[in-house]
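See the structures that follow.
Just so it is clear, none of the values below were taken in a lab; they were calculated from the coordinates. Here the structure is a predicted model, which means the values were calculated and not measured. Cβ atoms are built from the backbone, for glycine too; each structure is taken alone.
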Structure 1
Amino acid sequence: MMGKVIVSATIENLTDLEISQRGLMPADQVRRIEIDNALIDTGATGLMLPKRMIAQLGLRHFKTRSAKGIGGTVDLPMYSVARLTIMGRECAMDVGEISDDLPPLIGQIPLEALDFVVDPRNQRLIPNPEHGGEHIMEAF
């Protein structure tokens with residue numbers, strides 16, 4: 001049985017974070033959003049955010065890619081890197097733009113970077129059991 005897997009996540013403007021770490025911006029001015037309803041979508045590839053959230057984060061558009069979906073091939077605007085944090089684990093990802101009527105989508109690449117897998121029976125995201133609960137990157 002497979003159902004929806006919803007998670008809480010924090011997404012931050014990585015450029016703001018770097019500027020803040022250099023002491024050129026107060027930490028409380030880093031643009032970030034807290035999301036309670038991010039949908040884990042193992043059929044998707046990357047991190048996809050509604051246009052309004054991209055605007056809140058102040059991410060910069062840098063290219064448009066072709067993307068395949070159930071409706072065929074579409075142009076997908078891509079935005080500058082954001083830091084994604086789920087359950088204390090973080091990674092940096094380019095962000096794809098989706099329409100405002102969709103929830104934020106977290107696809108396979110961020111899941112691999114965060115070393116999470118979907119537990120379909122319990123409809124939840126869990127640390128990769130092959131790594132004993134530790135956040136491990138597979139390099140080979």
Structure 2
Amino acid sequence: MTADLRRTVKGAVEAALRREGRPGAAVSVTLVDDGKIRELNRIYRGKDRVTDVLSFPLAEGPEDPFLGDIVISAERAREQAREFGHSLRRELAFLAVHGALHVLGRDHQTPDEERAMFALQEAVLRGQGIVR
């Protein structure tokens with residue numbers, strides 16, 4: 001990943017953390033290939049398929065400075081960027097914000113949760129100057 005893309009991912013995660021009132025909290029972000037994310041998805045979620053992003057919340061309380069891990073499939077991000085007609089930069093930022101919000105406890109199991117989470121993601125990205 002280029003230095004510019006690393007800065008984009010880092011900035012997107014930091015913006016999501018600030019937006020949710022956790023500036024300065026730590027999150028690790030790892031980019032992997034499709035094979036690795038499929039393996040992790042199978043082991044930790046029981047789903048034997050490729051996915052774009054996995055989040056592993058690890059905070060043991062509201063004051064814990066380390067929130068968790070985000071794993072992004074770089075291959076899937078490239079494919080989705082082409083599929084959706086936007087840049088790899090935008091797709092990686094989107095997946096990083098999505099993962100950060102999951103680590104922070106946000107979810108999208110219901111239609112209302114999904115609308116709220118996706119609106120928040122877009123607001124964070126717009127604040128970073130990342131638009132479709």
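Assign the value -0.40, -0.60, calculated as log10 I(q)/I(0) by the Debye sum over Cα atoms at q = 0.14, 0.19 Å⁻¹, for residues 52-99 alone, to the correct structure from 1, 2.
On the way: 1: -0.41, -0.69; 2: -0.40, -0.60.
It was calculated from structure 2.
Have a look at 1, 2 and say which one yields 35, 35, 34 for Cα extents along the principal axes in Å, as calculated. Intermediate results must be reported in sequence, preceding the final value.
Working: 1: 47, 38, 32; 2: 35, 35, 34.
Derived from the structure labelled 2.
I've got another one for you. Name the one structure among 1, 2 that helix-only ellipticity at 222 nm (-39500 (n - 2.57) for each DSSP H run of 4 or more, over all residues; to 500) of -4000 was derived from. Show your work: numbers first, answer last.
On the way: 1: -4000; 2: -18000.
Among 1, 2, the structure yielding -4000 for helix-only ellipticity at 222 nm (-39500 (n - 2.57) for each DSSP H run of 4 or more, over all residues; to 500) is 1.
Here mean count of other Cβ atoms within 10 Å over residues 12-19 has been calculated and equals 22.0, so which of 1, 2 was it run on?
Numbers: 1: 18.2; 2: 22.0.
Derived from 2, not from the others.
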